Structure 1
């Protein structure tokens, strides 16, 4: 499960932070807009509340957030219609990749993805040829010391999280703990953590590979370059791979 964090952490270590900052607000605004299409009331729309919380964590201004909400609810009509799409692909070495995008122009986005994949020795895959290798899960990341800082007895904490719907909890990347839950229990687990005063680092619905595949150093370098391109592309919201 920690593979997703690994590849995103590699991008940070490769010096992609500045490039990511330049388009971070754009990506979060798109996420808010998509979530707001299901309703602008945060109390009733969990996805919107989560998207707004993430935007606030990176310092996105309130005006930007409000504008993104209004674009999603239709209060702001600027002719831009955002859509979500999940593209399946094979990367270098035949590695499976899923790319989640939010775009106002699917033709442009698909063309960009094809170009980036071709440059890396990969290609867009047919519908259903890759997605079956993944399962959708709620994944919550927190620092290891966040559990002890809560002051809750570890055994009691574990029981409460199991009752809330936690399926798995294991060590992740860089002194973190990753919690895995079914999508339908995702909100319940987050609420339980909040009630227990356990601070989370990140929480998202992710496509997690059912099995991972070992790769060569050469393939790792190609994937690092490819995923670096994904990181700085405004339309790519997230990406997932079965590469170890």
Structure 2
């Protein structure tokens, strides 16, 4: 079971201490590429550390909205959406190529993540922009998202492999989506996250905000690096995985 985290979400190298400390405990890194956060220097620093620890790297594109950290949907034209995505993924690929680091996956961030899981037109734009960066003879990266989502269907139509994920540190609602961050308790405490990790790995279920048991399909589990206790969570998960 691969453990992933959204990472590289700082603007200054001196602010990366916390995120760099997570990398030894992670299998996959979803690296911000200039939309909601991050820049070339931060991307490069994360990629170099990932290479030292054998972590797989992936692009984490978003709506270009640093003010709201990419957590608000933006209505845009097809041309605008494709420009945003092509620029961010292109910048990521440019930095990865400098280090001769292969790209393993692409995972949308924030509001874009939730939108492409449900909106077929936007999911198609997302995949069209990605496909334009990867010629047919290239090894295609995994697309990371929710199982049985619109994005999974569209990714398969573009012949990209799909990797379903579930979240260790976020509260679910009964329909399988994440509870809004605006609601209390949407980000789990360390103890709650570890309980959810055990439930996911042992029974492939989580308890939703209403107390229902929700079955989930996944191949990777996510922790958000900006969760208050993310470092303690990934270290504890690492210890549990060794048992």
Structure 3
């Protein structure tokens, strides 16, 4: 079978997934038969949930388009500000309420996101199949450091975290999903993601250390795991940390 070729060009952050020689330029992709453009894109390293629009020879197509010899393919990420209403969008509409599920590599990020008040599911023993199943069932966006996880056919909402450090990861997520105005500090439990609520001091006094009983009077309790929170020195440190991180 003769080998065919098509020209590909990826835009903006999609270049993060490509070999350096193929970034921000047009390049030839060789193939046999008529693979779908989705398969070609993922063979080049780009997970399909990161793609929002594909143009082939100037025409909008979906993932099922069969690649042909000589095609010129332009691949775009999610658009935040451009008006592309007349062009076929490949990503489902953004989830109305931001909810997330994180893979095993993002444990510290999960705590930071809960600190900010974002509904963030994280369990170390979840495998990829379970993460995807929960994502679909509960309409949660998958955040991962594993590109291959996002290539699974069932994934509808997902994002590959580029940054390594957890503080930079938090900045990246807030920027990417435009969450700066959605911060609700200290409304979720850092341990289990449950909501926290005010409780009378008398209700939790027998669970407090002596110094905590003596110096603090306002407390919150997680409705899920029962963990108790109060505005001690750690509270001020975390508050300053979030203010620093979110001051883009």
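Please treat every number below as a calculation from the coordinates, not as lab data. This one's a predicted model, so the numbers in the text were calculated from it and none came from an experiment. Cβ atoms are built from the backbone, for glycine too; each structure is taken alone.
Tell me which of 1, 2, 3 gives 0.95 when you compute FRET efficiency 1/(1 + (r/R0)^6) of positions 112 and 152 (r between Cβ atoms, R0 = 25 Å, to 0.05).
It traces back to 2.
Computing volume of the Cα convex hull per residue in Å³, for residues 56-135 alone for each of 1, 2, 3, which one ends up highest?
Going through 1, 2, 3 one by one, volume of the Cα convex hull per residue in Å³, for residues 56-135 alone peaks for structure 3.
From 1, 2, 3, which structure was distance in nm of label points 7 Å out along Cα→Cβ at positions 40 and 104 = 1.8 calculated on?
Numbers: 1: 1.8; 2: 2.6; 3: 3.6.
The read-out comes from structure 1.
A value of 52, 49, 34 was computed for Cα extents along the principal axes in Å; which of 1, 2, 3 is the source structure?
1
For structures 1, 2, 3, which has the highest computed value of Rg/Rh (Cα atoms, Kirkwood Rh), for residues 64-199 alone?
1
When relative contact order in percent (Cα under 8 Å, 6 or more apart) is calculated, the result is 26; to which of the structures 1, 2, 3 does this value belong?
Only structure 1 yields this read-out.
Computing distance in nm of label points 7 Å out along Cα→Cβ at positions 32 and 224 for each of 1, 2, 3, which one ends up highest?
Answer by largest value of distance in nm of label points 7 Å out along Cα→Cβ at positions 32 and 224: 3.
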